[in-house]
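Quick heads-up: structures coming right below.
Read-outs throughout are calculated quantities, based only on the coordinates presented, and are distinct from any laboratory measurement. In this text, all values refer to a predicted model and were calculated from it rather than measured experimentally. Cβ atoms are built from the backbone, for glycine too; each structure is taken alone.
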Structure I
Amino acid sequence: MSVQLINEAIATVCHEIANLSEPNHHWDEMDEVDFIREAATCICSSQMRFEVAAVAGNRIAKMDAFKQKDFYSSGNTLQELRGVFAEPLEVKIDGEIRSVYPRFKNRTLSYLARTFQAFVSNSLSFSSILHNATTPKEARIALTKNIIGFGPKQASLFLRRIGYSSDLAILDTHILDYLKIARGITPKLSMLSCIPGYEKIEYEFVNVASEFNHIVGNVDLAIWVTMRVAKREMVLWEL
């Protein structure tokens, strides 16, 4: 598929996204468990398909321990968290329901447990981190510092999903593949693990997004959808 055809597809998807209704989430109307669900989803999405990550995040948010007051400091929370993936997840993938176990599930649960413990030690919460930030970039920095398992990409996705900001780029593999074929930009993955390196590539992406005359979040999502479909089509043609 040529860059021109890809760009035409991206422009069409951008228009469709712009015509959709407003996002369901607005961060200052969400409670702490909502933030935990979205954070868990974002952490899991680095290791597995997003469909699986979303179901994993939902299961974590439904833990009984979160019905307790001061659940961050409760031993029941950590105990239940350790066994939350003992049973497989029922996930719809490509129209088919599958039973799957999350990849690197122990690592993901360890990240969350360590984050909860750090929250207790430092009198923090997702809500306090978000309310104390004055800009989306400041919120992203604070999240990467305080949420185990969050890099700039995960923090940006989290802020997008909770309705905090649509101005931060989510530089996942689909976006990076597009930047490579459309702009010849091929950053080292290690560069994207730190804020300065991430922001350098994000700056390039924002310039690309401006050419589509849509907000960064819409272009980001449109490229993600388009590139995902394009890759599938290429695989089918090669069979």
Structure II
Amino acid sequence: MLIDRVIVGSLHTNAYIVSIGKKECIIIDPGDESDTLVKRLEAMNLIPLAIVFTHGHIDHTSATQGIIDYYAGRGHHVSVGIHEADAQFLGPNADAANYALFEVFGAPGLDAYKTYNRAVPEAEFYFSDGDTVLDSDITVMHTPGHSAGSTCFYSEPREAVFTGDTLFFNTIGRSDFPSGEPELVHQAVTERIFTLPQNTRVFPGHGPLSSVEREVRNNPMESEGATI
């Protein structure tokens, strides 16, 4: 039950390759550098069956089309899934929706935005709270606040939760933009993530890994300094 982290892009997004069979995997948040991710997949001898997003922001989705195109050339179809509440960040509306988000942060935000490939495909499937991702051990936890469709992926057998930009090491997801709701971020963290088994490993969307126990004990529950 391999979990491999690849740090990509100008905002140092954690992309995760999660094995779901001897030669198959899903990818969580391929935020940039499709060539880097494909090389890692090739080295691991894994074929991605699906790409799923913790949310739709471009720093978590930018490598998607490149991965899809590469595997299409090898005769493999890679499906794409997201919570429907973040669907506007994919497909033909992706550029405008993500530009509006990054524009809030002025020149630094737009400088970061320009580094990403903005041709993001539409979703092929939507998931909801409690769903299982494909036939894997990964369960969907809808945790809105950072975005309306923000989602965590929890695997009880792996003792792991992929928290996207909802929970980080020693901080929580920011919500200081039009679609953000700080009360919902706090609620998601305290009621959904902090109630998981304390030994659950936390795999966030940016920054160091952690554990539920460590964050319950030490996290100040403030989003200052958290990434977009």
#### Entry: Label whose coordinates, when FRET efficiency 1/(1 + (r/R0)^6) of positions 5 and 29 (r between Cβ atoms, R0 = 30 Å, to 0.05) is calculated, return 0.15 (choices I, II)
I
### Message
Quick check: 2.9 is what I get for distance in nm of label points 7 Å out along Cα→Cβ at positions 37 and 197, calculated from one of I, II. Which structure matches?
### Response
II
#### Entry: Read-out helix-only ellipticity at 222 nm (-39500 (n - 2.57) for each DSSP H run of 4 or more, over all residues; to 500), computed value -6000, structure in I, II
II
### Query
Among the shown structures I, II, from which was the value 16 of relative contact order in percent (Cα under 8 Å, 6 or more apart) calculated?
II
### Query
Which of the displayed structures (I, II) returns the greatest value of mean count of other Cβ atoms within 10 Å over residues 141-148 on calculation?
II
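Starting from the value 32, 22, 16: which structure in I, II was semi-axes √(5λ) of the Cα gyration tensor in Å calculated from?
Only structure I yields this read-out.
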### Task
Identify the structure, out of I, II, from whose coordinates mean count of other Cβ atoms within 10 Å over residues 125-132 was calculated to give 13.9.
II
